[in-house]
Structure 1
Amino acid sequence: MSYITTISGKHFDPIEPEEALIDIKDIAHSLSLVCRGNGHVKHFYSVAQHCICCAKEAQARGYGNFVALACLLHDASEAYLSDVTRPVKKDLTYYLEVEDRLQNLLWRHFLGRDITPEENTQIFAVDDDMMSMEFHLNMAETINEDYKRLVRTIDCAYEDPADVEAEFLELFEKLK
């Protein structure tokens, strides 16, 4: 089998993705059920929660709706691939190629164009600062103090995945 079956019943091949099969509902559902840090967190905290926080942080920094939407979707490929942690991912060159190709397709699909270098810098600055806060609040150690750059207060509390999925979709509609 060279595809995954999404929650909506689509047969999606992450290696050779068909744009017509991309579905924001599949993405929101999957990311609401995928745990950050491979589950090595104090309690369940989903990739969708992380993405929502990133989007709201981008808005708070004044980056505008386009970058906020890109932040909401910056881990969308993980809905079709997996959440591979950075220490492992950096050595998986083929995975990185597949992830990059899929993520760029997802961004073009939902945003209508590629991300500029400046937007990319903003997106991943928010992502890195958010990850720093997640380590600080929800993991066994603090990796750095980059979380102090966050404009919003984040608590990384447990939220029901169904509520997170609904919030993800609502924020998507608001930002697009």
Structure 2
Amino acid sequence: MASERIILGIDPGTTIMGYGVICITGTQMSLLAMGVLKLNKYDDHPLRLKIIFDRMISLIEQYHPDELSIEAPFFGKNVQSMLKLGRAQGVAIAAALSRSMPIFEYSPRKIKQSITGKGAASKEQVAAMLMNLLHITDLPETMDATDGVAAAVCHYFQKNVTEPGKKFTGWKSFVTANPDRVG
């Protein structure tokens, strides 16, 4: 029987938090859930943080993930926005820590690169690749959901490096060499 591993991916945000849950069975990857937590109707920032924490706990209790993969905040010009985003990420991490989950953080560029092969890929390109990899038939309302899934898939790809020393010239050569891992 193949071992099973569940990864929760989070795209943190103070107005919309995206999440994705994937299951790895052996080398097969499948989507369990994806969605968003909409927070823009709440004006109180501390209340938004509490809602993020509570939703994280409910996702953890529902899916029992083995690991959390979270997108690191990118550097922006608006310091207040960066502080709020950092708090949202911190609360999501605190929720995972409260359940003794290992946490892995990836930059937006690293996530895009691991999914599409290009660190400057658009959200739409990432979503299209995820649709193909995970056999998703309908795109979600916002790309924040697929960004959460992308964080989880990135972690899977980073933690499951293929043969030591094996180099690939691009996504196509990786897929050709590993058809059981991507579809």
Structure 3
Amino acid sequence: MPPKSKSENVPAAIQPHYAAITALTDAFCSQHLNDEYAQMCRAMTATLGRKRPSPLTAGRANSWAAAIVQTVGSVNFLFDKSQTPHMRSDDLAAGFGLSKSTVADKSKQIKDILKITIMDPTWTLPSRLAHNTRAWLISVDGFIIDARRAPRSIQEQAFHKGLIPYIPGEPEK
């Protein structure tokens, strides 16, 4: 079963900002990445839109859009040549008409606001979640283990507590 979908609801006052930014991220992802990236970018935009106060009200839509794609991309190794899709960060910035440093600065701001870390399971694309070790580490009797290698009963408990994204080997629902 894939992880629960992230809410794309935003307050009415933020809706115009959300619409402008997601129009840009959707178009960019459609042309250069894929729908999975587009969905994650919409979810991240909505999360930023629900912050009080929302940072999306300050700054240009294309800066936010580029930084959101960059942030999702950095969690999912978009800039690693061995990954598909793959893209260089300067090409991403140029796609939004911005400099690489402008996008990197705004991306850092997003990471700070949302407390995003490397391989953050919250922002990992669903298709990559099975390979994200951080999504599967749990503590059992004080020992850190990979839940994918734990007995089924422990996996079920970890899933019901929200510690792992799904029960390994269970068919999607």
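None of the figures in this text is laboratory data; all of them are computed from the coordinates on show. Bear in mind the structure is a predicted one, so any value in this text is a computation, not a measurement. Cβ atoms are built from the backbone, for glycine too; each structure is taken alone.
Details
- For 1.5 (distance in nm of label points 7 Å out along Cα→Cβ at positions 10 and 154, calculated) the corresponding structure among 1, 2, 3: 2
- Across the set 1, 2, 3, distance in nm of label points 7 Å out along Cα→Cβ at positions 58 and 82 reaches its highest value in structure 3.
- Structure responsible for 13.2, with mean count of other Cβ atoms within 10 Å over residues 50-57 calculated and labels 1, 2, 3 on offer: 3
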